[in-house]
Structure I
Amino acid sequence: MNRRERLRAQTLQEIRDASFEIIDADGIHALSIAALARSMGMSAPAVYRYFPSRDALMAHLTTLAYEQLLAAMSQAVAGGRRAPHTRVRLLVAAYRDWALRHPRRYGMLFGERTADLPGEAGTRTPLDHAMALLIDLLVATSGSSPTESAGGDQTLDGQLRSWARIQGRPDISPRVASAAILIWTRVHGIVSLELTGMLDNHPLDAQRLIRLEIDGALQQLAPT
């Protein structure tokens, strides 16, 4: 890497850091090319040499936020010494902890999207890789084998098999697919309620609610 490339990489990292500082402090609506340029002591045209639009910048930052969340979850379950069901709980705890530490970045991942942001049909994100971590742990917990069905199956099991294929995991059973979806959607729902303060005036412990949901999903996977 020559000097010009090093300087460009350094400036790009400074743009990322300054952008997240604005978002963390005041939310995504506070981030504009002009505001970013002011915070960095740059001109707006100089920033445009790195990102042609605010949407392009937001797409880049959203991908980075996905990667940060994935890294936190991956680190939580690194190593295979703990039992799979324990690692499921650690994975989910890391998801919640990251969301609580970075609520506005978390909001970037699940808020309204523009055309440039990741998430269109066929686009895989680091969050899909986080789902793959969860699926692997659930497979290890259940020890179940997939069952075959004819194409075009419109039953719930058929839809779950289709979802598994989209995730790149046609090998998993509908039971595992269902557990993965239920854990993710219920945990996301509880975390979202927690972040928006909807649980503040209720005698409800979000962490206990999440553990209850995980335990329920894991019980459904227990060998019969």
Structure II
Amino acid sequence: MTGPVRPSVTLKLATSLDGKIALANGQSRWITGEASRQAVHQLRGAHDVILTGVGTVLADDPQLTVRLPGYTGNQPGRVVLDTRLRTPDTARLFEGGGPLLFVCGADVPVHTRAAIEARGANVVSINRYDGPHTSLKAAIEKIADLDGQSIMIEAGARIAASAIKHDLVDQIEWFRGPMLLGGDGLPVMAALGLERLDEAPIFERTGVVECGADLHETYTRKRA
């Protein structure tokens, strides 16, 4: 018997023209404009699951819901990679939306899990790690077990890099605002550890449209 098919994975990026997601002090609202944010809501509605990390939760306090005028479709599930379950109980994730799942490490205390579950979320533990962090690849396998067939990653540089490094990304939706933040800005992606150009993953640009003052580019992974 074969296992579940790996879900399709989209990586959503929102950056300055020079690929930065925030100033050095963390300020990021708003690098892209309202039209781009509306397009992101539409993308959320087209996916089963939105995946993020606890770093994004702590920095931005997102809801990860579809908030469009007149929207009556389903809300995507939300998955948070939170190795030590540091998400505060005041997080806006708990205020409503699709099903909420936290993926944590295997050594999280029972009472910590119970506090998250008391807010209406589900918690699963994984004993596979990328360094000190819960394995993104293992989390995506867990989502497949739960019948999530399409995932959009909205996260920070570390998770974005992990998704690319492990060749999990099938498509990139990249929104670029018309500003430059410079070398002291925070990069969109952490290190990939590449030593040769022929090791670099290749993506083909399959679409580009103006989105207000921004550009919305779509890239598809080219695999041999």
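Rule-based calculations on the coordinates, nothing more; no lab input. The structure displayed is predicted, hence computed values, not measured ones.
Summary table
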{"quantity": "Source structure (of I, II) for log10 I(q)/I(0) by the Debye sum over Cα atoms at q = 0.12 Å⁻¹, computed value -0.66", "calculated": "II"}
{"quantity": "Source structure (of I, II) for helix-only ellipticity at 222 nm (-39500 (n - 2.57) for each DSSP H run of 4 or more, over all residues; to 500), computed value -22500", "calculated": "I"}
{"quantity": "With relative contact order in percent (Cα under 8 Å, 6 or more apart) derived as 18, matching label from I, II", "calculated": "I"}
{"quantity": "Read-out P(r) over Cα pairs in 10 Å bins from 0, in percent, for residues 168-215 alone, computed value 17, 40, 38, 5, structure in I, II", "calculated": "II"}
